[in-house]
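These are the structures, in structure tokens.
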Structure I
Amino acid sequence: MNGVATTAAVARYVLAEVVRSQRWVPPLLLFAAVLAVLFGGDPGPPPVPWAASALALYPVAAWWALVVAHVDDPARRALTASAAGGWGPVAAATALVAVLGDVLLVALAVAWPVVLGRYAYPPATVVLGVVAHLAAALAGTAVGLLCARPVVTRIGRSVLLAVTVVVVTAVQPWLPPVGTAVAALTAAGPPPVPDAGLALVLLTAATGVAWAVDRRR
């Protein structure tokens, strides 16, 4: 198989393991509960209410990435790498499954007020919401991957480190990509495409770090 096919096969395996483990349920239920609170009643006209959901998505995406990265113990991860022909497909597949979860969470956050709310959401506003939520989600995934296996092998330390990074960075409104993406929603500005691009770069770098750490072990 070529590299893309191998990565896709490993991603299917990782996704199946995540689904089977049911560790995806708590972050999804928590995020759904947060959205129900944020958008229940009268949250106000768009896009300002999305600022809170985008900020909430940041730690949830990090949590989801931790779930994906820790679904296999080191021994099974090594077996997967051996079957895939190297650590590259494993790192790429882990990131891919994490991003697939991000897409689901972004769709849920953006669609909730559009479908159930009382306000009109013009296409330009929806695009703004999607891009801002993607920036927050991808940044959270980057944090999660950097704090998870193989970089940090123990789940307790992974959680503590991820929580620390998220708390420190989430409260800085000037700090890209999350702070500035949330600020774009608060100010009803243009879609924060640079923030989403930066978040993607951070995610790619985190994936590269995971691959490099695996190779050295």
Structure II
Amino acid sequence: MTPAEREAVFARLAERIVPRTELSWETPLDLLVAVVLSAQSTDRAVNRITARLWESCRTPSDYLALGEERLAEHFRSIGLFRNKARAVIGICRLLLERHGGAVPSRREDLEALPGVGHKTASVVLNVVFGQPTVAVDTHVFRVAHRLGLARARSPAETEEQLLRVVPAAYRRDAHHYLILHGRYTCTARRPRCPECPLADLCTYRRKTAAPAAAPST
């Protein structure tokens, strides 16, 4: 894909997509907790949990007062709920011990928190702190490879390639564009190629066709 084609990809996506997370949040801690919960779950399921949870948990101290067992009950409807409760309690404890209760803005500090890996840190750095990170989830990986923006075997390599080729003007919002395009248009099983604004730029060989018109009577 040429630089001009890459520019066109993101210009078209920017015309159609509002670049923001679909996780509900108000504070940096809200987002950090929501992203931890989103592993192997959907944003919609996480938002249902956090809508109730945040009626009582607004600070790290609130989570610690609630405790791991009761927190796990809030998380029961999503996968790995006990592990996630343990991670959130550990996160809140370290935020109080090391960061005065605030969510840190450095990657190394975020990744030192329990349950916070590279992708989670990238989301927080981007959404909360406006840093031009690219969090490569399954949607980003799929769309980047179908379009020809990346040719890699792993999320880490895909991230490196995207950071090199995404036009600077779109770098901060690139992963939002790719995630939402993958979620609603370039879906895994039946991509909506006839509706896709990028179809003429896409290298994907198994494009879907528009449904055949019904025969006239």
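Structure notes:
- Identity of the structure behind 21 (criterion: relative contact order in percent (Cα under 8 Å, 6 or more apart), calculated), options I, II: II
- Of the structures I, II, the one that 3.1 was derived from, the read-out being distance in nm of label points 7 Å out along Cα→Cβ at positions 103 and 183: I
- For 15.6 (mean count of other Cβ atoms within 10 Å over residues 31-38, calculated) the corresponding structure among I, II: I
- Highest-scoring entry among I, II, by percent of Cα pairs over 31 Å apart, is II.
- helix-only ellipticity at 222 nm (-39500 (n - 2.57) for each DSSP H run of 4 or more, over all residues; to 500) derived as -16000 - corresponding label from I, II: II
Read the figures in this text as sums done on the coordinates, not as results from a lab. These figures come from a predicted structure and were not determined experimentally. Cβ atoms are built from the backbone, for glycine too; each structure is taken alone.
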